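Pasting the structures in now, so scroll down.
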Structure P
Amino acid sequence: MVAARRIVVLTGAGISAESGIQTFRASDGLWENHRIEDVATPEGFAANPIAVHQFYNDRRRLLLSDTIRPNPAHTALARLEHSIVDLPEHEFLLVTQNIDNLHERAGSRALVHMHGELLKMRCEQSGLSFDLREDLTLDTCCRCCRVPGNLRPDVVWFGEIPLAMSRITKALENCDLFIAIGTSGSVYPAAGFFELAREHGAHTVELNLDNTNATFDEHICGPASEVVPAYVERLLSCAS
């Protein structure tokens, strides 16, 4: 049993970087050598859907390849969840900004993908989402409306509202421990999660390669695959 009873964890690109998934670099405005405006906005998709589909098809193929696997940080968080989720009066929620499936593959279940999922597609007409394991093109026929050209990657682009915000907000307001892992703290609303949690009395912790200079209660710097398992072990050793 851990001392904290209600835990919310936020993960960003840094936790998956050590698994071989390239991080988004806001400093140069590029994402895997593409302009963000071209591949991660509704306007970019409207202007050139073929190029946007190709961008996500390439990323999907990489994610499904044998070279991409969960790392010790992913598995440590799954272990934390499974160690406390069935304990009385304990709650756990893992919120990820990542669109990969590495948390699921590591065993996480109490999970919210606030920016959508690379392995899903969404019908722009009905709003329904479907699993996707192959390339998505303008010729892909929608499973609900049976019309080609209505599908897009089920990811949240810049200018769109992140998913499950009401559930996330409720968890942040009720948690007593908030942990941010591998996130730059520069993209809202996720960048403000630690402030909301702290306002409601939570202890806030940043586990990151570098200190973001945000006012967390605790900062631990280092590779996610090293600092996350160590911190989880520390939590689980706080028996009562």
Structure Q
Amino acid sequence: MKKIVLFGLALAALLSCGSQKGSKEVSLMSYNVGVFSKYQDNSMPGIAQLIRETGVSFVGMSELDSCNTRNNAFQVKDLAEMLEWDYAFARAIAFRGGAYGDGIVCAQPALKKVRVPLSQGDGAEARAICVVETEDCVFAATHLDHRSESAALAQMQEVNDWFAANYDGCKKPVFLVGDFNVFPDSEVISLAQSAWTLLSGTALTFPSRNPNRCIDYVFAYKPAAPVEVVSTQVITEGTSDLSDHLPLVVKVRY
């Protein structure tokens, strides 16, 4: 009997250790960086320092320039080099001899990088999704239209359709972050929540000086591996001059 009890205790301890070892935590950031020049000539060094201090592993960014006459730099690559991370860029539109769009920097090496174009519709401009897949998860960033909610709604449907075709049943968590340019009670967010779980809540993210609205979000894809929210935070201290949006951070366990 004693041997059986001891074996039972050992087995329970082994299973407990296995459960703890199998779970992971990761912090994700959504940040419209405003081409690093909304209030400063170059806020990139300050944003790089912020990323280091927050301990995030993935940052999805909107409003990035790539080798155009406004900013003769490949901004997401420059930021990644500061951090010594991997990166991806998704051109939304051709702009001033170069490009403008969305990007990702990630502490984990990307196994796959994908640009998914989104239609313009009756909106201000075409948009895109930037996607990276790492060993642990899939992470995507987008920026929906700011002028037309009907265009943003059509773009959100295209987002849902693409992930349904590519990541339904994924054994990894799948995340989507970005500046959606709509309020939490909008039809766009309702459509998003038909396929995605809102992780970040409705904290105010814009403008960075005296914020009064929530338009930036972090989601997890429902038909993929489930996640648990550990914490959410909009970082206000020391960030009002880095961009016109505030950085949004979500830590998850999976």
P, Q: which one has distance in nm of label points 7 Å out along Cα→Cβ at positions 40 and 208, as calculated, at 1.6?
P
Computing relative contact order in percent (Cα under 8 Å, 6 or more apart) gives 26 for which of P, Q?
P
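No lab work stands behind these numbers, since they all come straight from the coordinates. For clarity, every value in this text was computed on a predicted model and none was experimentally measured. Cβ atoms are built from the backbone, for glycine too; each structure is taken alone.
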